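Participant: Some structures are shown below for you to check.
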Structure 1
Amino acid sequence: MNFFDDDSLRLPVSTHIVFDIETGPAWHPGDSVEAAKAYCQPLGIDYDPASIGPHPGEFDPFSVKLGKLKDPEKREAKIKDARENHASLISLHEAKAIGGEQSSWESIIDNAALSPITGSVLAIGFSQHGSCTIVNAAADTDESTILKLWWRAFELARGESQKLIGWNIANFDIPFLVWRSAAMGVEIPRGVYRGKWLSDSFVDLMDRWGRMYDPWKGQQSGSVQAKRIARFLGCSRPADEIEGKDFWRHFLGSESERSIAIRYLENDVTEETIIAKRLGVI
């Protein structure tokens, strides 16, 4: 898959592997509140009713500060206004109580893919020898199988002194793969980490940016997006049909939606491969 007609921007024929993982909720269907509850609640992840704040309680007319008001009508009018304001607070709290739980679970679902506790590995894209391969592209494959294939690829690459390259893999991809493997009972090969650092088999392209000033965020940052770096390097990807946060919704959807998600992952892998080439990593 090529971003441009320029041969210099084609996927390089390299023995090193560029990879990217895509994740989604650990339950299915992913957007089901009931399925989310069944998975999350035993783990202690739940809606907290206290998050909407305390109930205003019953109205107490003696709590209204009347100051030096002597006129009975003005005093009564002020108490009436206070009573109506208090009733509005009660109505607002009741509305929050009704919508708060739904909103809370929607937030849990939306962020599930960001943690190995609530997320799972849906697919892994590989770029090697000038082509892109997606594990779990053609048909549903259970997560354990995907993880076993990944660690097999790691061991083969390590045995051949090949590098496994990606963007932000030290902070996301590898920890996610490790913890999901532990949760699924998939054996993790020795040597993934060297102390608290990744082994020399890995190259995190984002580390090459370091903690330099990030003009996109206006601050020092170590989490600059690959898309922005690719644009800076003159190798912007084609316009995506979806956003990354919606990958799992399309991947778990219809056949046509799944195809869109696969193209998105292919673009991710291709983009990172071109960045690796431009940086002289491959």
Structure 2
Amino acid sequence: MRKELIILLIVVIAIAAWVWWPEPESTPKCPLECQYGCLPMTTRCKEPICPSTCWLGCIPGTQTCKQRVIKPEMKLIDACGVINESSELNFNLQSDKTCLTIQNDDLILDCKGHSITGGMEQDSFGIYLDGRRNITIKNCIIQNYLSGIFVSSSSDLSLLDLTADNNSWSGISISSSENIIVDGVSASNNRKSGIELVSSSNASLSNNQLNENSYGIIIGFSNGIGLLNNYICASSPINLQCEEADIVNEEGNVCDKSDGCEISCSPCSQLT
């Protein structure tokens, strides 16, 4: 009888425990947007583990390695001559003949604010390039040549933040070229023009200051030309001359005596 009571008591305790014992909480469901799963027993997304092969770490929130950005190594130039690789001027340069000739593609020439000065010799250029592609020239001061910069038969050219003064023909002369940006050029006291663009296509001339040249800008037999925010004044006889020039975009220019360009200019007299 006692054994039966013990068995009955065990059964009652088991039933009571089953009835009153709290049910275990269900495991929270990890949201679908948690690409790398959730922290245990939570709906908080796990951060991705960056692979040990990513020497510079990962882009935040991903397992994609950060890429090392390598600045192109620049050759230091301290004399006139031929340029075949990306280069920086280390000193001011002077030469009666052509100073720098670019003879390779895909390079940058940064003058770092240094000057290139000539002796007003005929057929002399501060910087010369012919038949080149993907060239950037910037931060140069060029004076006293036939043309400060002479470009022929080239493409994908950027001329940025340059000064071209006192040249016996043009500050910058470009012919038979395409895909050109001329931005931030200051050109004055050039005997023919500040900028001359002939037989070329797809050129943007913007934010240039052209003062006291015979012609501020000359555009001839060229198409796809943009003129934006240029100051072209105090030229004699013409500030802006065009002949068979297709101007596709023009805005914010200041000029008087515009010959054949058919663009809207604010007059120089109001802003000088």
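A short reminder: the numbers here are calculations on the coordinates, not readings from a lab. Values in this document were obtained by computation on a predicted structure and should not be read as measured data. Cβ atoms are built from the backbone, for glycine too; each structure is taken alone.
Participant: With Rg and Dmax of the Cα atoms in Å derived from the coordinates and found to be 26.2, 92, which of 1, 2 does the value describe?
Facilitator: Corresponding structure: 1.
Participant: I've got another one for you. Determine which structure produced the value -13000 for helix-only ellipticity at 222 nm (-39500 (n - 2.57) for each DSSP H run of 4 or more, over all residues; to 500), calculated from the coordinates; the candidates are 1, 2.
Facilitator: 1
Participant: Among 1, 2, considering only Kirkwood radius over Cα pairs in Å, for residues 32-127 alone, which has the greatest calculated value?
Facilitator: With respect to Kirkwood radius over Cα pairs in Å, for residues 32-127 alone, the highest-scoring structure among 1, 2 is 2.
Participant: Separate question: Out of 1, 2, which one gives 1.36 for Cα Rg over 2.2 N^0.38 Å, for residues 88-231 alone as computed from the coordinates?
Facilitator: Structure of origin is 1.
Participant: Another question about this same structure. Suppose distance in nm of label points 7 Å out along Cα→Cβ at positions 64 and 176 works out to 4.5; of 1, 2, which structure was it derived from?
Facilitator: It traces back to 2.
Participant: For structures 1, 2, which has the highest computed value of FRET efficiency 1/(1 + (r/R0)^6) of positions 80 and 200 (r between Cβ atoms, R0 = 41 Å, to 0.05)?
Facilitator: With respect to FRET efficiency 1/(1 + (r/R0)^6) of positions 80 and 200 (r between Cβ atoms, R0 = 41 Å, to 0.05), the highest-scoring structure among 1, 2 is 2.
Participant: Also, quick follow-up: Work out the source of 42, 27, 19 here, i.e. which of 1, 2 gives that when Cα extents along the principal axes in Å, for residues 160-215 alone is computed.
Facilitator: Among 1, 2, the structure yielding 42, 27, 19 for Cα extents along the principal axes in Å, for residues 160-215 alone is 1.
Participant: Have a look at 1, 2 and say which one yields 4.1 for distance in nm of label points 7 Å out along Cα→Cβ at positions 96 and 184, as calculated.
Facilitator: Checking each candidate, the match is 1.
Participant: For which of 1, 2 does mean count of other Cβ atoms within 10 Å over residues 104-111, calculated from the coordinates, equal 15.8?
Facilitator: Here the read-out was taken from 1.
Participant: Something else now. One of 1, 2 was used to calculate relative contact order in percent (Cα under 8 Å, 6 or more apart), giving 27; which?
Facilitator: The correct label is 1.
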